[in-house]
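Structures given as structure tokens follow.
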Structure I
Amino acid sequence: MSPVFERPPLLADERTALTGWLKLQRKILRWKCEGLGEADAHRSVVPTSPLMTMAGLIVHMRWVEHAWLEILFLGGDSTRNPSFDVSADEDADWFTDGLTLAQVLADYDAQCVRSDEIVASASLDDVARHPDFPRNHGNLRWILIHLIEETGRHAGHADIVRELLDGTKGYY
């Protein structure tokens with residue numbers, strides 16, 4: 001693993017800083033999957049959290065971005081996201097059954113592209129507007145900060161999971 005990562009500029013405007021930090025955390029999360037075989041990508045190494053696999057982390061983050069930007073912020077259809085299915089397992093947004101690592105990474109990348117399009121077309125002051133989830137009506141600024149926090153937290157999990165899988169360590 002030999003990453004080349006850059007933080008956002010120290011004197012960046014607010015949008016550049018927020019989107020830059022989110023992109024960096026996404027890149028770190030994705031980097032932790034480089035070189036993994038299929039078995040390791042789906043292998044659980046945390047006995048109390050069996051769904052926290054490398055593939056599971058990526059699937060979860062795909063659905064997190066979808067939930068916050070496409071559903072809550074834009075007011076989109078929540079039925080496509082397992083996080084909102086009350087009849088499903090509460091951890092359904094971590095399920096990777098039948099999915100390859102390449103597929104979950106491609107789905108995550110596509111979601112990140114879609115998320116970036118949503119962010120680029122909105123003001124940081126625009127407020128989430130899904131009518132069924134009024135308690136989540138934060139502005140885009142708040143949502144981006146939350147996505148940075150959540151992606152960074154799970155990038156840290158991925159760092160530990162990867163080290164437990166094959167001893168690979170690395171910090172950019």
Structure II
Amino acid sequence: MDLSDSGNAVTVIAGVLIVAGVFGVILPIIPGLLLSWSGVLLWALLSDAGGAAKWVVLAVATVITALGTVVKFLWPGRKLKDSGVPLPSLLAGGVLGLVGFFVVPVIGLLLGFLLGIYAMEAMRLGTDQAWPSTRRALAAVGLSLLVEFAAALGVAVVWVFGLITT
């Protein structure tokens with residue numbers, strides 16, 4: 001592959017963006033799903049191959065990204081609401097997660113989130129009932145991560161399929 005050819009260079013850069021986006025979902029340092037979609041956008045805008053098919057690939061990737069974004073907030077949010085974890089506990093988890101992100105790189109976000117929810121739930125329910133409540137909140141966050149990961153993989157698969165067919 002000759003990277004001096006602009007079409008090949010655009011394809012490689014788009015692929016790197018898409019792969020980085022998939023990994024960005026797992027490591028919450030970069031906006032994963034958005035990065036994956038931007039790789040497809042870059043490829044559709046700057047690639048010389050593909051014709052109309054690349055726009056279909058971009059449209060499908062856009063739909064997957066939009067659906068993934070909406071579902072990642074609605075479905076886990078509903079599960080959290082049904083589980084009975086109150087908003088102040090979630091806010092404490094979010095604030096401590098943000099602090100933990102900067103104090104302990106990579107895993108601090110998760111540790112701070114867990115600690116914040118557990119502390120608030122321990123004050124509200126007592127230590128014996130705090131862990132089940134924290135586990136339900138963690139399951140909802142895991143569900144959100146899984147939905148976003150599936151959407152990022154869907155975008156990647158659509159792009160690879162479009163790359164092969166164009």
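Only the coordinates and a few stated rules stand behind these numbers; no lab work does. Because the structure is predicted, anything quoted here is derived from the model rather than measured. Cβ atoms are built from the backbone, for glycine too; each structure is taken alone.
Before moving on, here are some points about what is shown:
- Source structure (of I, II) for helix-only ellipticity at 222 nm (-39500 (n - 2.57) for each DSSP H run of 4 or more, over all residues; to 500), computed value -30000: II
- Volume of the Cα convex hull per residue in Å³, for residues 28-83 alone - highest-scoring structure of I, II: I
- Structures I, II were shown, and percent of Cα pairs over 20 Å apart at 57 was computed from II.
- Structures I, II were compared on relative contact order in percent (Cα under 8 Å, 6 or more apart), and the highest value belongs to I.
- Identity of the structure behind 0.75 (criterion: FRET efficiency 1/(1 + (r/R0)^6) of positions 60 and 124 (r between Cβ atoms, R0 = 30 Å, to 0.05), calculated), options I, II: I
- Winner on distance in nm of label points 7 Å out along Cα→Cβ at positions 12 and 100 once structures I, II are ranked, highest first: II
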